[in-house]
Each structure stands twice: as structure tokens, then as C-alpha cells.
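Every read-out reported here was derived from the displayed coordinates using simple, explicitly stated rules and does not represent laboratory data. Predicted model, so just to flag it, every value in this text is computed and none were measured. Cβ atoms are built from the backbone, for glycine too; each structure is taken alone.
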Structure I
Amino acid sequence: MLVSAAESGVTGFMVPGISLESSLNAAFLSETRAGVYAAAGIHPNEFNPDSPDSPDDIPEILLRPRVIAVGETGLDLYRKRTSVELQIEVFKKHIRLAEAFGLTLIVHSRNAEREVLDVLGDDVAVPVIMHCFTGPDDTALEAADRGYYIGFAGPMTFDKNRRLRDLAGSLPPDRILIETDAPYLSPEPLRGRRNEPSNVKYIADAISEIWGRDPSMTAGTLMKNSLKALQLGPTRRTDLVYLLYGNIYMNITGRCTNRCRFCIKERTDGIGGYFLKHHGEPLEGRLESIIESLSPRMGEELVFCGYGEPTMRPELLRKLAGSASDRGFSVRLNTNGTCLSWLSPEETAELLEPFDTVSVSLNTSCREEYNTVCRPADENAWDRLMEFIELAGRAASVRLTAVRYSGVPMESVKELAKNLGLPFRIRG
């Protein structure tokens, strides 16, 4: 199926979940097949009070590297397998998760377009996709006016569905997406057969006809819309939380006072399939919401790091670490240990209170080496680092690390760590 899609010019795939099991399967597929991304959610027709699936279990799937959306979620007043009240409650939980993780929201709205817009309101903080839209024109226009994306699938190609084609022609071109909703709703001329991703070309052809454009121009616009809606390409979303080595990592800042020659930021925008480069400092409220949605069973430790130096946001760091500790996490700080350049010893001691473990990036064995390899803004950073190691040892379990790099005198660093009486680990 993926091969036939590629032969038809389909270069990427979004596989939404409708239950926890299907969401996990979608996440696994995204990690094993090129060009595949996943969404995690519980469909309104798949949830009931006796279901083992719970929205509280979705965050564990959202931690996976290629899960870039929440959904399929929303309301369904056609089948009504679940009460409207419960559907709305579950839908709101999905919205909160999407906003916390900064993920695109994929919305199902069968016979419930007006109700969906009422629940969403007009200030959702993430892109919203009105998936496989067949609803009234006025709700589509209102959704597009709010900045939502309207997804059209096979039904718009049906001979007797002129209304959907007229609707697509009345919407701003930058608000339109196309999809298949496979394995359902095969487009003309394949109606009645099992649908598959390669058939999206028929919806693209219909849009080209509506717009009166060359198919290649239409494809370019639709691809641009898709990347923006899913926060990929030039609009790539920063992962503020990610899962590596069995631990949960919080990426709370992109700022740092060092310019270490070995720093991964100098070579790549992320690791492990995650995009960690910041476009700006992440909002405190989002980071707090992420912490509230996580459970200690999801990872051995919750590690505060950053694509920068986390202690540069000391008040936020202490607040988040305290919240994580209160939720039962074993909490670790990864730091370059130079925060005494901007914090007093008393402030630093207070900052360290919630942490069980402090991992300090040592990397060199003396001031001269440190200034050459780590290039700190503070010329006294080495002294501050040594003071921090001593201070941290009074508050938490401390371990020292160094990155494997040609300019790092590893044997000398090991000897220093031994003299300091602290465990030492080589990274990278």
C-alpha cells in the first residue's frame, strides 16, 4: 500500500488513532516506515464508560518521536454510541492535551459541526484540522475564519455532491487539505472499493478543477498547507518533552552561556527523531500542563535539560521540578554547573531542593581547558563550576559527565572526578 502510494506521488502519511491500541500501532508504524507520522486519540464512537481506554493514557503515546497530532477526536451525533455529555468531556481532554504538547488537533465532527465549534471556542492554541468535512457551509466558513483547516476526502468527488465542490471553491485556498479517510469513502471512480492513500490524487484533481489551476501548482499549495497544518517543514514544532533511554526529558530553554565545541546544537536540530531547536522560550503554562499530564510510570526519571542550560530559567525550573517531585517522579537536573555566575549560593541551594540527582557536565580538568573547549561567557565559569559541584553535593546525589570529543582530555577529567569522589560517565 505504501509502495503504490509512493508510485502515485504521495510522499507522506498521517495515520490517526481511534483507540489506544490503534494509536500505538500508528506510532509503531511511524517509527518503522519512512514518511509516516502518527496521531494518538480516542474516537467519540470508540469511547464509553466501560471502555479500558482512557484519555489519561494518551500522553504516553504522545511522547513518541513521530506522533505529531492528537486525534482522531471530536463529536459524533450520527451514531451516538456514547452520550453527548461524555463525548464533550473526552473531547475537551483531547484539546487540553493538544495544547499542552503543542500538537495539531484532528477533529471528527459528523452531524456535530456546530457543537464542535462551540466546544473548541475561538482561541485554541494549536492548529485544528476539521477532518473529512461534509458539514454545512456556514460552519466550514466560520472554521476557516478562525484559522482552522478543512479536510476534504472522497465525498467531494461524488457525482451528486456538487455542494462540497462549491464549498471548497468558496474557502481560502490556504485553509484546504485533502485526505482519503482510508479504508473508507473511496473517491469516484473507485467508489465502493477499499480506499487507500494512493487515491488521494483523485481529490487533488478535483481541487485542481475547482481552482482552475495546473495540477502541479495545486499539489504545491496543498503540500504547503499540509506541512503548516501538521507543523512540519519550515514550521516544525519544538518537542518540549521527549522519551529517551527510558527517561522523560523536559526541554525548557534554548539559552546557554556556554558555546561548547562538542555541543550537539552545533551539528543538529535534535536527537532520537525529536526536534529540539527552539524558536523562542516555551511558555510556562505549556510546560506546567505537560507535567500535569505525565505519570511516573512513563519513565524511570524526569530529567530537566534543554537545548540549552535549564538553570537559566531558575524560578520556572524549581517550580516544575517541585511539581514533578510531588507527582512521584524521581527528578534529575542536567546542567553545565555554572549557574553561580547568575545566582547566589542561597538561590542555588533553593533551586536544587526538588532534585534527587544532579548530573554535571564537567568535560575538562582545569580552567584553561574549560575556557578553550566550553567557551563560557563568564571568564570565571570554571571556578563557579567547582563551587557548584560542592554545593550540589549537599542537596542531592551528584554525578559528573564528559562528552566524548577530540578536544576533551578524558583521562585527566576521569582523574579529577576521582579526586572529587564523584561517579563519572562518558557520554556520546
Structure II
Amino acid sequence: MAVLMAACSDDDGQKPSSGTIPDNVVAAFNSQYPDASNVSWKIKGEYAVASFTIDETRSSEAGRNRAWYHLSDGRWAMSDFDIPYAMLPEAVKTAFEGSEYAQSPWRIDDDDVEVITRHGYDETLYVIDVEKNENGTETEVELYYTADGILVNTIVDAERDNDHSDMLPGNSPTTITEWINQHFPGARIIDVDEEDGGIEVDLIYDGLKHEVVFTIAAQWIYTKVEYGRRNMGLIEQVVIDALRTSEHYTSDANIDDIDRYETAAGDTFYCFELETRFDDDIEVYISVSGEVLSGRPSFGNTGGAAVNSDIEAFIADRYPGAIIVEKDNDDGYIEVEIRHDGIEKEVIFNGRHEWICTKWEISRGRLPEEIVNVIVNAGYSMHQIDDDDIDVIETANALTYEVEVEDRGDDIKLIIVNGVIERVVRD
């Protein structure tokens, strides 16, 4: 009992002022994990968090198991256990070993993987940490799988020793719960994320991950379904036929992602992310009736996106007056689409909510004069510039223009960094 009652300080938590954890919390923990040892406690927000070891998990690293309890009444909220990779469900191992993250240069961070269980959620999540080192750059990725091997989340460069506090159970308003039950009966809820801008519910339905987004007032905005290339057979043939007429389409093998949107504004459409001949990505939007669209349809005037407060503050500071349109996760990065100065921009963050870059497209007529001069001095005229292929990429240290030009029948991309042509990429 003396061990259980001892509280320790932590960089992430606070030592309880009384030096003890509430009796009802300790009693709940003892009842749930009677064989726990090496127990220490911390306070984090509204929760008491126990770190401990337990023989049945056979964890190779002591103290990495955690259990979260409400300080107010001692209710259990979430547990996070380490287990050896060999103890993963076969469906999870099969899904992981068939992914790019099981191939070199990726490697599992250590032999342990994590298992997350939460109050109010029937779904158990399995987290595999992988990492790679390429050209001196270390990249870490957390992969979240359901027990039947569905990849539901990917996070690049999350916090070290991530305690998964962002996965603590959320409370959906009753109206949202009723809406989900009506439109997706029997759906498996994965997560509920509520921020100032909106509420996002992630769920599994018909074997596919769905993201359902509502305003903070619980008004439905849109539903996004993640298909991926492996599920192309589920997509209407008229849509696939239209995709193959796009100038950006080269082959099915160059399709990176496929998402289906249904909006409160009345639109249903697909977004295909295609890898181009210049080894970058472009999004092609196609209506459910097979029409290639000029851009993504509006979600209407309801607005709203569940965006972390740190990200929201960054956008407000760097892009004053910007309107947040959508939040998405792409290959582990958080992509926030904003409307700023009349332009749609993608602001990209890693798992620590650190800004990576911002990307947007402009027309030939909006090229700054100094960039036009760089292009002309390189021997190209304005009419050689492809008006549909000018990308701008902003980072903390550089402003890059990627401009596609046509030269005697060949397509060439000029990479202009801080006013200097750094690379010339030929088709």
C-alpha cells in the first residue's frame, strides 16, 4: 500500500499537493490490477495516472504500462500496455507485414508494441512504433490498428514516450450519438475528437474507416470514407472511367489515396491523390456521377473542423484572417486546409503539432515579378509556363516555387528556392 500511495513528479504531470492519490482511485486500481508492481503515480489534468509493471504483459521495459482514472470519482478511463510483437493478433501482424512500414529502411522501434483499451469503447487498438534513418534524418511513425487489422491512424514524429492522452475517451453529444446510430447502425467508434472548431468522430463501418465531422453545435458537415487502392473494386465504374481520362492519371499503381466525401451541402464526390511524373502528388476530384471537377466542392457555410488549439493558434498568428476548412491525416501528417487571402492552402504539421510547411497553387498571373524574372533569365518565356502547374511551398527557412514549363515538347519543372533555381527536373 505504501508503494501504491506514493506519488512522484513527472515532466508531464504534477505531484499531488496532499502527497497521496485519492483512496477511491487507489481502490479502483487495486481491484483492476491486483498483480501490479513497481507502481508510481502522477496527476495529469483531471486524471490520476498509474505507471506500473505486470507479469502477464511480459513487457521488456518496466513502468511503461499506464492506467488513467478520473480524479473526481475514481472511474477508470484508459489503459496502455506494452506487449511483445509476437502477442499481436494475427490480423494485425498480417496487415503490418504487408505494408511499406515492414520493409527496409523501416524497422520496429523495439520488440514491444502497445495495446490501448478505453472506457466506453469496445474497440482495442494496437500501436506499432516504427522508425527509419535516411540521409541522416530520423523519422518515427506510430501505426494504430484495430484487432482485425484495419489501419485507423498514422502519426509521424509523435511525442517521445507518447502517453496517448489524446486517445482518452471523448463524450459525444446525444444528438451526435443518435445521428451515428441512425446513419451507421452497428458502427465501431474509434475516437471522438472535440475541439473549439468542431467535433470529429472516427468509426469503422462496412470494414472501412469513416470520419464524420460536425460543428461544435452538433450539426453534421460531411462524412469522409477512406478507400485506398486496395478497395477500388467498391468504387462506381463510372468514377474509375472518369479518373482514367484525367491528364494527371498515368496508372492505377500511381494512386496513393482514395477518399469519398458526402456533404451536408448535397455533394457526393471522390478525391484521388495521384503520384505525378515529377514524383509529387496532385488531387483529382470526381463526382459520384463521373464528372471530373475543377476542384473540391464546398462543404457549405456550416464551417468547422476539429483542430488542436496549438495548431489553431499557429494558423491565426501566421495567416491572419484565415478560415479553417478541413483537417485531414495524410501519411501520418496533419493537414489543415485553410482559405487565406482568397487562396486554398494546406498547412502541414507533424504529430507534435510542429509546423512543417504550407502548400498552395497559384496561376501564372500571380507569380511575383522577381520569380518571373528568374524564369525569363533562365531562357523561358511566360507562354511556356503551364498555368495549371505552379506550386508554392513555404517553410520556416525557404519559399519555394515549383513551376512547370514546356520546352520543345518536353515538360520541365523548375524548382526555385528563395529566388534561385536550385533544380531542374525533366519528365
log10 I(q)/I(0) by the Debye sum over Cα atoms at q = 0.06, 0.07, 0.13 Å⁻¹ from the coordinates reads -0.31, -0.42, -1.07; which among I, II: I
Can you say which of I, II returns 1.6 when distance in nm of label points 7 Å out along Cα→Cβ at positions 156 and 172 is computed? I
Tell me which of I, II gives 0.05 when you compute FRET efficiency 1/(1 + (r/R0)^6) of positions 44 and 236 (r between Cβ atoms, R0 = 30 Å, to 0.05). II
Taking distance in nm of label points 7 Å out along Cα→Cβ at positions 244 and 260 for each of I, II, which is largest? II
Value 4.5, calculated as distance in nm of label points 7 Å out along Cα→Cβ at positions 20 and 332, assigned to which of I, II: II
Suppose you compute helix-only ellipticity at 222 nm (-39500 (n - 2.57) for each DSSP H run of 4 or more, over all residues; to 500) for every structure in I, II: which one lands on -11000? I
